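Next come the structures, one after another.
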Structure 1
Amino acid sequence: MPDDNADTATPESLRALLPAAGDFWVFGYGSLMWDPGFDHIAAEPALLHGYHRAFCMYSKRHRGTPERPGLVLALDRGGCCRGMAFRVDRRIADSVLDYLWDREMVRYAYLPRAVRVGVHGEHVPGITFVADRRDESYAGRLAPAAAAAVIREAHGGRGSNRDYLVSTIEHLRVFGITAGPIHELLPLVDSAE
């Protein structure tokens, strides 16, 4: 697994992650799973080793405010993550990468990474975006009760942080994914203090 502090993200660094030739895959762990927004040849259930899905990034705009930040999903180091992999025709790589850069790197709180993604028992070359642990938005590994307290109180431009959590859980269920720590947050968010 690469060192997440090894480089600075640029559009060129994203392009440099592609294999020398052929199609490539984009790994989605959150909203990319159900709303990829780019053309692709195939969409397949996938497994990524070395990272896990976590509420580890503060949101000061969409799901919180500067005064009361919310939490949003990112891939953080360690473990594994079930998600979706989208196979992209190499001939449209530039337009897909431009789209992904605009979507995922708007705040520069993530780092693009080359990964090997498990698709039907085969490891394929892919790219994904992981939490930049150097960024001030990185919340780290919060205890479940602490994360629930943040989610319970936060509200931003796209609605409540609780609604984001509920939507994430519902979408993961559609894909047959039970992300234990994510699912366990909702009862904590809804419990009275």
Structure 2
Amino acid sequence: MNLPREPDKVISFDLKQMQIQMFVFTLIAMLIGFSLTALIHQGFSYTITLVNFGLFLLFYIIGIILHELCHLLGFMLWGKCRWSDLVYGINRELGVAYAGTKKTLRNKAMKKALLLPFWVTGFVPFVFGIYFNNGLLLGVAALLIGGAVGDFAMYNQLRKVSHDAFIIDDLEKPQLYVYFDDPDVVN
């Protein structure tokens, strides 16, 4: 990746550790969701059929796409990015979908853009799944909550950095580059 200059700080993430955390958080979300649903509705049952399984996969794929679109929306809303600044796709080598920007963002904008998908594709559908006693929606939402673990890991590391710092998201590796002053300004 071509950086404007040497970063002041590099934040790297361990993908294997994140995958374990995703699995654990997905299980915890499912246990909480199904328990709350059973408690609120005095019982819970879900029948797995081929149609339900197909819908589950379809909704999960749609959820992943929406998750990445939420990141892009966040970059545009809070990072003032244009469509031409945005990058999205699937990293086949890492086996993950990604959304990023070629533009340097302020830390406060990056943190907001990181958490937007959790709220839109994870938390809100999770609450609706409980409210409507819908195991399909609840299961998909639990997977998307688990999928937001990487976003929370990045958010957690960025909390330790000044709100006014500048962040560049590496589009190929699980890394963030931190600059304490604008890297695009030549001193």
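A short reminder: the numbers here are calculations on the coordinates, not readings from a lab. This is a predicted model, so every value here is computed, not measured. Cβ atoms are built from the backbone, for glycine too; each structure is taken alone.
Match the computed value -8500 of helix-only ellipticity at 222 nm (-39500 (n - 2.57) for each DSSP H run of 4 or more, over all residues; to 500) to one of the structures 1, 2, and report its label. It was calculated from structure 1.
For which of 1, 2 does relative contact order in percent (Cα under 8 Å, 6 or more apart), calculated from the coordinates, equal 27? Working through the options, I get structure 1. Comparing 1, 2, where is distance in nm of label points 7 Å out along Cα→Cβ at positions 31 and 135 highest? Once distance in nm of label points 7 Å out along Cα→Cβ at positions 31 and 135 is worked out for each structure, 2 has the highest. Computed over structures 1, 2, mean count of other Cβ atoms within 10 Å over residues 39-46 reaches its largest value in 1. As an exercise: FRET efficiency 1/(1 + (r/R0)^6) of positions 87 and 143 (r between Cβ atoms, R0 = 35 Å, to 0.05), calculated from one structure in 1, 2, equals 0.40. Which structure is it? Going through each structure in turn, the value belongs to 1. Comparing distance in nm of label points 7 Å out along Cα→Cβ at positions 111 and 167 across structures 1, 2, the highest figure comes from 1.
Work out the source of 55, 33, 28 here, i.e. which of 1, 2 gives that when Cα extents along the principal axes in Å is computed. Of the structures listed, the value fits 1.
If you work out distance in nm of label points 7 Å out along Cα→Cβ at positions 55 and 103 for 1, 2, which one comes out largest? Present the calculation step by step, with values, prior to reporting the outcome.
Working: 1: 2.3; 2: 4.0.
Result for distance in nm of label points 7 Å out along Cα→Cβ at positions 55 and 103 over 1, 2: largest is 2.
Suppose you compute Rg and Dmax of the Cα atoms in Å, for residues 23-62 alone for every structure in 1, 2: which one lands on 12.6, 36? Derived from 1, not from the others.
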